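J.: Next up, some structures in structure tokens.
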Structure 1
Amino acid sequence: MTDGSLVAPALFGFVGRSGAGKTTLILDVVACLRREGFVVSAIKRAHDGFDLDRPGKDSWRFREAGCREVMMVGDRRWALLHENADEPEPDALALARRMAHVDVVLFEGFRSAPIPMIEVFRPSLGRPMLWPTCPSVVAVAADGHVACPLPVLDLGAPQAVAQFVRDRVGLRAK
């Protein structure tokens, strides 16, 4: 950072089937990284759509009236709601560029994003693994035996998963 410009944040993703424990693992990894002094943000892909608004609230009414973006601001947080309308969903990298600068942005979902990812896998769910068709998966975090050529991490050891993330994206201890 000798030229005064910001260094782009590290990007790392977590993918897996519904119910595998992606969010729980990410929360644990965030806690580990925060204890080490890193500033972390997260972007979650919602498959079924979502709404932060409630019908009848002013922000909802602004959106219903046709506003492209509505920002809600309070003394402790703010949120920007952007309507995609007829546009395609933005890709993961475009979304990361919209966020404030941090050390690392963790993604949940976004299987096609060109960033390194860990697949969260529970053999007991009886569902197929994603890594054979998801080239960005660089490791698997599982709660049981998994036969695959990728590194297999213990789903119950979030500190080790956080260390894997740090090593993979080149985060240096603070």
Structure 2
Amino acid sequence: MGRGIVLIGYRGTGKSTVGRILAERLGRAFVDSDREIEARSGRSIRALFAESGEPSFRDREEQTLAELTDGFPGAVLATGGGAILRESNRRRLRDFGFVAWLTADPVELSRRLEADPTSLAGRPALTSAGTLAEIEQVLASRSPLYAEAADVVIPTGGQTPEQAALAVIAALGPMFDEGGA
């Protein structure tokens, strides 16, 4: 199957949706680290943050990423937005395969998140600043980490998930063409 494909980026950039499309188009397995964490724990990400705090959640996330990258070589992996916070995760994701950083303007991300009540309800607030201000603050601190981990940046603002998936496929190059995956 070859190298895996990793999607990183802030929540609302389309990692899960684009990842499913990529996996289908390329004939690969799709795994979503946040969904896997929720399935294993029986709790939402928000509940895990509330019950045990962010450091405990990040430990769980690191362990899950290790198991998914070991257990699903060649898969399309959608990560949680904060997966890149730990150097060990950034290294693991780069070692796993091609890393695409999905991006969108903070105003677009705010609009997407507010349009999806399950997104805001299932994820913890990371600051007390409100949705748009939080996005801007968190992106300011995380963008250098996303950039460090990424092989390519794929803007998703103004694109359909299918268009974003096709942009990732184009960035993969001939080694990852649909027929050669």
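Bear in mind that the values in this text are calculations on the coordinates, not laboratory data. As the structure is a prediction and not an experimental result, all values here were calculated from the model. Cβ atoms are built from the backbone, for glycine too; each structure is taken alone.
J.: One of 1, 2 was used to compute volume of the Cα convex hull per residue in Å³, for residues 56-151 alone, and the answer was 186. Which one was it?
T.: Of the options listed, only 1 reproduces it.
J.: Okay, next question. Given that FRET efficiency 1/(1 + (r/R0)^6) of positions 64 and 104 (r between Cβ atoms, R0 = 35 Å, to 0.05), derived from a single structure, equals 0.90, which label among 1, 2 identifies that structure?
T.: Values: 1: 0.45; 2: 0.90.
Of the structures listed, the value fits 2.
J.: While we're looking at this one, here's another question. Taking 17.9 as the value of Kirkwood radius over Cα pairs in Å derived from one of the structures shown (1, 2), identify that structure.
T.: Derived from the structure labelled 1.
J.: Further question: Which one of 1, 2 has helix-only ellipticity at 222 nm (-39500 (n - 2.57) for each DSSP H run of 4 or more, over all residues; to 500), as calculated from the coordinates, equal to -6500?
T.: Source structure for this number: 1.
J.: Then there's this: One of 1, 2 was used to compute distance in nm of label points 7 Å out along Cα→Cβ at positions 8 and 144, and the answer was 3.9. Which one was it?
T.: Checking each candidate, the match is 1.
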